[in-house]
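Read the figures in this text as sums done on the coordinates, not as results from a lab. What you are looking at is a predicted structure, and each value in this text was computed from that prediction instead of being measured. Cβ atoms are built from the backbone, for glycine too; each structure is taken alone.
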Structure 1
Amino acid sequence: MNRLSRTKILGASVSLLGLWIIVALLSLNIGSVRVPVGTSLRLVGDFLAGENPAGDPLAAVLFSVRLPRVLLGSLVGAALATAGAAFQSLLRNPLADPYVLGVSTGASTGTILYSLIAGWMGFGIFGGGAIFARPLAAFTGAVLTMTAVYLFAGRSSHHSESSQRLLLAGIVLASFLSSINVFLLTSMNQADLRGIFYWLMGDLSRPVDPSIIPVTGLVFLGAFLLYLFSHSLNLISMGENDALILGIEVRRVRNWVYVLASLITGAVVSVSGPIAYIGLICPHLCRMMFGSDNRILFPTVFIFGAVFTLLADTLARTVLSPAELPVGIVTAVCGAPLFIYLLHRKRGNQ
C-alpha cells in the first residue's frame, strides 16, 4: 500500500485526462450535425481568444448545445463514479452503487417534490427560485434514503451479512421510492410530464441553468473530501476491527463517507436524473487498470467516470440519429449484465 508513489497517481490521472480531452473532442464533433475536428478546434480557439463568431451556425451548435452537454455529462459521470467507488470501498461489496443502494432514486424523489412545490409557488420546474434549492432537495432525499437503508438493514456481527442486507434494503427502498415518484408524476401537468419522464431515465439534453454552479462546486468539494478519506478506507477494507486497532475512527469515517457520497450523488441527480450503474461499472474498470488502492482509485475513477459517461451519451445521441435516447438507457444496458456477473461471482466465492 505504501509503495504507491505520487508520480504514479499523477501519471495515471494525466493519462486519463488526455483520454477525456480526446473523447470530449469526438463528442463535440459527432451528432446529427457534423462539426469537423479542425472547425471545432478553430471555434474553441477563437472563443478562448475573446472573438465572438456571431452568425456561424456551427458555433451555435458547438457552444449552445454540445459543449454544455459535454461538460454536464463529464460532471455527472465523475460524481457518480466517485460515489460508487466510495460506497464499494466502505461496504467492501463490489455490488454497491448509488443506484443499487437507492440513493439516486431518493435524490430524484427529493427533486420531484421540490419541482411540485416550486410549481405550486409559481416557479418553473427547472428554473427560477434559489439556485441552491433543487440540489439541496436532492441531497436531502439522498441522505434520508441512505439513512433509511442503514436503519432497515440493521446491524450484524458478520460484515458480509450486513453488506448484503444493506444492498437488499437499498433495492427494496429504491423500488418503493420509484412507485412514489410515479404517483407524484400524476400531480404534474402534461406540459411538464414528458420532460420529467426523460429526466427520470437519465437525461443530459436539458438546457443548463444557474443551478449548475453550486452543483459543480459541491461535486468537486465532495470528491476532494472523499479523497482525504482514501487512506482510512484502505484500512477499513482490511477489516473494521483492524482499522480500529490502527487508530481509525471507523464510525466517523463511515458517517462522513455516507454524507459526502450522498451529497455528490444528490447534486448531479438534481440536474441529470438518476443514471444507472455508472458507479458500478467505472470503479471496477479502474481497479482492473490501476489497482484497488483508494489513493489512486479516487482520482482516476473521477476522470474515467467522465470519459465513460461521454462515450455513453455520444452513443445515445447517435444510435437512433436524429432521435436521441436518454443516456440512462445506455448505461443500464452496459451495467445490468455486469451486475449479474458480479452477483454470480460473489456467490461462487462464498
Structure 2
Amino acid sequence: MSKVFVEELKNGQGIDSVFLVRDKMLAVTKDGRPYIRVALMDRTGKVEGRMWDRQSEEKSVERTFESFKQNDFVRVIGRIESFKDSLQINVEAITPAPSHDVDIADFVPKGDKNPEEIVRDLTRIMASLKNPFLKRLGNSFLKDGQFMERFTRAPAAKKLHQAYLGGLLEHTYNLVKMSLDIAKYYPQINGEILVIGAFLHDIGKIQELDYERAFDYSDRGRFLGHLFIGARMTDEKIAAIESFPEDLKNMVLHLVLSHHGRHEYGAPVLPMTLEAVILFQLDDLDAKVWGFTGEQVRSEGLDGNWTAFSNVYSRFIYKGDTYLGMGEDEAEKHERKKRERMDKKLILNLFDDR
C-alpha cells in the first residue's frame, strides 16, 4: 500500500492509507447513535475522520474504537468529503497498522542535512582535541553504536527548536562549531572543555524525549529531565576512563548541569565558569534563532510587519524586510533558503495544538 499524504487529499477521493492517530473520541449523534471522531496526521498535515454507526453491526463502532489507541498507526479506508470548508474522511474501516511496516519519516519531520557527514566532522573534531581525557570521553560516545543510533535521530526539542528527526544532532553540531569559533576570540577560556560541553550538553534528550511515533516526553524524561540524565550518562562514561582527573570531571559535569543558565529555566546550578556561561549563551542563541524564525514563518499570512503575539517569547516579532542593504538576488537567495528549511520543520505545530 503506497502512502497517501494529507496534503494530497481531494474532495471525493477514495482513500486507503496509513495515518498516525493524534486524538480520538467516541461521540454521540443527536439521536443517540455513537460515532468515532479521530484526528489523523502525517508529516504534511492533519485531517479529521469520522466513522458512523452501522446498525447492521451491533456495537461495531465501540469495538472499533477500542481496537486502537492514541499515537497508534492505523490503516484507514474511506472517502474524502468536504465539511464546513474543510476536508474530512468518512471512514469505512480503521484498523491498527504494524509499526514495523511504517516509515516513521512519513509521520514526523526530518532534517535536511546529512547525519553521516555531521558525524564524520564531529569525529574529526574530537580527534583533534589535545587533552587525552576529553578526546577519550568524546570518542566513547561516538563509538557507542546504541547511543549514536538514538543521538542521530532524536529531535532537539518537542516543539521550540529543531523539532524534527536529526534535530538534536544538528543543534549539537551548531554549538560545537560555534564553540570552536568563539574560542579564537577569548584566549582566557579552555576551548576544548567548551567543545566537549557543547557536544554533551543535550545528550540526555535521547531518553527525555519519545520520538518513535510523535514527539513527546517519556516518563523518564518527565521525572528526571535531560540535564540530570545527561550528567549521569556522562559520569558513567568518565568512570570507565582510567585516571580521569576529578577537577576536569567536575567542570565537564558542571557544563551539562548548568547549560540552561537560570534556575527558572530548569538549571540545578548556575553557570560558574566562563565556559559554562558561554555554553548557556550559545545554546540560547541557537534555540532563539530557530524559535523566532518559526514564529515569523507561521505568521506569514498575517498583514503587516509583525507576527501574532508569541506566548512563548511574550512579545511580537518583526517579520518585515530583514535583507535591507542586500542586493535583490542575494536577498532572494537568503529568503529561499530560509523557506526551504522551515517548510520541512513547521509540522511541529501539529504536535502542540491540544
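Observations on the structure shown:
- Structures 1, 2 were shown, and mean count of other Cβ atoms within 10 Å over residues 66-73 at 14.5 was computed from 2.
- Top of 1, 2 by mean count of other Cβ atoms within 10 Å over residues 258-265, largest first: 1
- Source structure (of 1, 2) for log10 I(q)/I(0) by the Debye sum over Cα atoms at q = 0.07, 0.13, 0.15 Å⁻¹, computed value -0.39, -1.07, -1.27: 2
- Structures 1, 2 were shown, and mean count of other Cβ atoms within 10 Å over residues 34-41 at 13.5 was computed from 1.
- Top of 1, 2 by relative contact order in percent (Cα under 8 Å, 6 or more apart), largest first: 1
- Parent structure of the calculated result -24500, given that helix-only ellipticity at 222 nm (-39500 (n - 2.57) for each DSSP H run of 4 or more, over all residues; to 500) is the read-out and 1, 2 the choices: 1
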